[in-house]
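K.L.:
Each in structure tokens, the structures are laid out below.
We did not get these values from a lab; they are worked out from the coordinates using the rules stated. All values reported here derive from a predicted model rather than from experimental measurement. Cβ atoms are built from the backbone, for glycine too; each structure is taken alone.
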Structure I
Amino acid sequence: MKSKVFIDGAEGTTGLQLRTRLSAHKEVEILDIAEDKRKDPDERRKLINKSDITFLCLPDAAAKEAVSLADDKVRIIDASTAHRTAEGWAYGFPELSREHRRAIETGKRIANPGCHATGFIAAVYPLIKLGIALRDYPFCCHSITGYSGGGKKMIAQYEDPLRPAEFDSPRQYGLSLSHKHLPEMQAVTGISEPPVFNPIVADFYSGMAVSVPLHKRLLDKDISAAGIAEELAEFYRESELISVKPAPESGFLPANGISKTCRLEIYVFGGDERITVTSVFDNLGKGASGAAVQNMNIALGLPETAYLSEGDLLL
């Protein structure tokens, strides 16, 4: 029997991507809401509680309201920021540990990771776990993303033929250094302070490159870039979606190199004293809707990569 799923907020960028992915998924049935009732709490309550799994693709306040409408039996996968560090919520990054995976398998409330946070955590969590860096290491993070990460409004701005010339250039944002992904970046990795985080949006649709620079002299282990690559490769050895790759022969690493996939690739560059660990993935794939489907698969006891390979995507 197919599992019933409901997407609350299916009209946003993540919701539309999620619906596209689930439409190809042969193990689920999508419950639709009438256009004129998308914001009707009674209709939403009915569909949420009729579902086996409800995905929340909503602003934070609306996501919290949606959770209040759900019975305990309904499993919730929340793509918003609202519950990523909340008590009682599983953090939906199964590759990090057996405990993370088990929490997704058994939990009723699952928080989907943020896109920038996914790249940072993929690099830093194992650095801490493996004793390469201590929790008080002064981390920095530079992240470049395609404009689809900004949602419908930003997509329209970038695709407007009359847009200002500034949209031709990469643009740094989050200038207050208080980005909404910082709490989960700190909480999940266990570092003592949030990183200095520089997010940048550029003129390409989807893809991300999240870089964490390291000073070897500040690490807790005498290790080279090649040694870090080997340890990260071993850490993610059993992962079907995360892998460690050698540096491109071209000498350039594009942020959109694996766009339209649900994979995440890690690269380790550097010399004797300075090292960079970079996560490359699709902000709409492993950074959003792809991760949500992966978490759903795990929660339903299905193969975690079911309908997540490139051939299964209708993007």
Structure II
Amino acid sequence: MAHGGGGRLMHELVNRMFGAVFTNPILDRRHDAAVLPASPHRLAFTTDSYVVHPLFFPGGDLGSMAVHGTVNDLAMSGARPQYLSAGFILEEGLPMETLWRLVVSMGAAARNAGVSIVTGDTKVVDPGKGDGVYVNTTGLGVLEHALQIEPQSVAEGDAILISGDVGRHGMAVMAVREGLSFESAIESDSCPLWEPVQALITAGIAVHCLRDLTRGGLAATLNEIAEASGKRLEVQETRIPVRDDVRAACGMLGLDPTHVACEGRFVAFVPEAEVERALSLLRRTSAGSGACRLGAVAPGDRGEVILRGTLGVDRLLAMPSGQPLPRIC
């Protein structure tokens, strides 16, 4: 508890653990607030909290995911991620080695994503009240273009693209949590998404909407966009990319792959005339190498998602209900 008490131990923790890894000219001033240079562009601002259990899973951990999740929320508005804050809620008894692994991973993820962690906070709570460690992050980014990338910009006739296969993050976490083993290792898709988004924007693609597939997966994401835009979205079921091992794992657990969270996938709504160019740009990036087309925005104003099945039968793709995959982010 003394590591959160404001005295010598807390200062040693902050300086030797966080300061040593997150070091940059703004953070190193060690003031109560980070003073940032003013930007002539519009700003994007987001916040998120991460409580995943277990802390480490194939393809990622709580530290790297906290960075990826926050920079991806900025990227989905078309903003270049620049700065992060990091707030740590630590449970008394958390091994220093565990915290160090998470901090090092978080620092590496921030450098890879091109962002600086410029301010933060540390609190320590009693045993049993923190599940090891929780992380809260806030992100700031700049929009260096005039596009309005949001659900309200979705237009009839837009094509719906996806950056890659779905469901891997949720299945990677569940496999560790439940002690499941499969013939092939399922790793989380957690990664930063600014590179493929930047490729679209820099090339002048008229991107109407972007949204990353986190809690609730593809089904929740498409329903959120349909509701906010008031548009009818039609998706071809056979075009939804799901790896065979993920599909098998979902079948074993009674889950729909479209309801399973990702941490490095997004959907993009672009005009029909720019589909092939957009797909080509996405596929040249590591995070968008598996990009494909899912469907289109159809006539209608009911704000619904229609899944066109393999036999040509249409059905509603509903918003997930309940909590089939707790604590996956």
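K.L.:
Given a computed value of 16.1 for mean count of other Cβ atoms within 10 Å over residues 64-71, which structure among I, II does it belong to?
P.N.:
Values: I: 16.1; II: 28.0.
That value comes from structure I.
K.L.:
Another question about this same structure. Out of I, II, which one gives 26.9 for mean count of other Cβ atoms within 10 Å over residues 168-175 as computed from the coordinates? Walk me through the intermediate numbers first.
P.N.:
Numbers: I: 12.1; II: 26.9.
The value was obtained from structure II.
K.L.:
Quick check: 21.5 is what I get for mean count of other Cβ atoms within 10 Å over residues 88-95, calculated from one of I, II. Which structure matches? All intermediate terms of the calculation are to be shown ahead of the outcome.
P.N.:
Values: I: 21.5; II: 17.1.
Label of the source structure: I.
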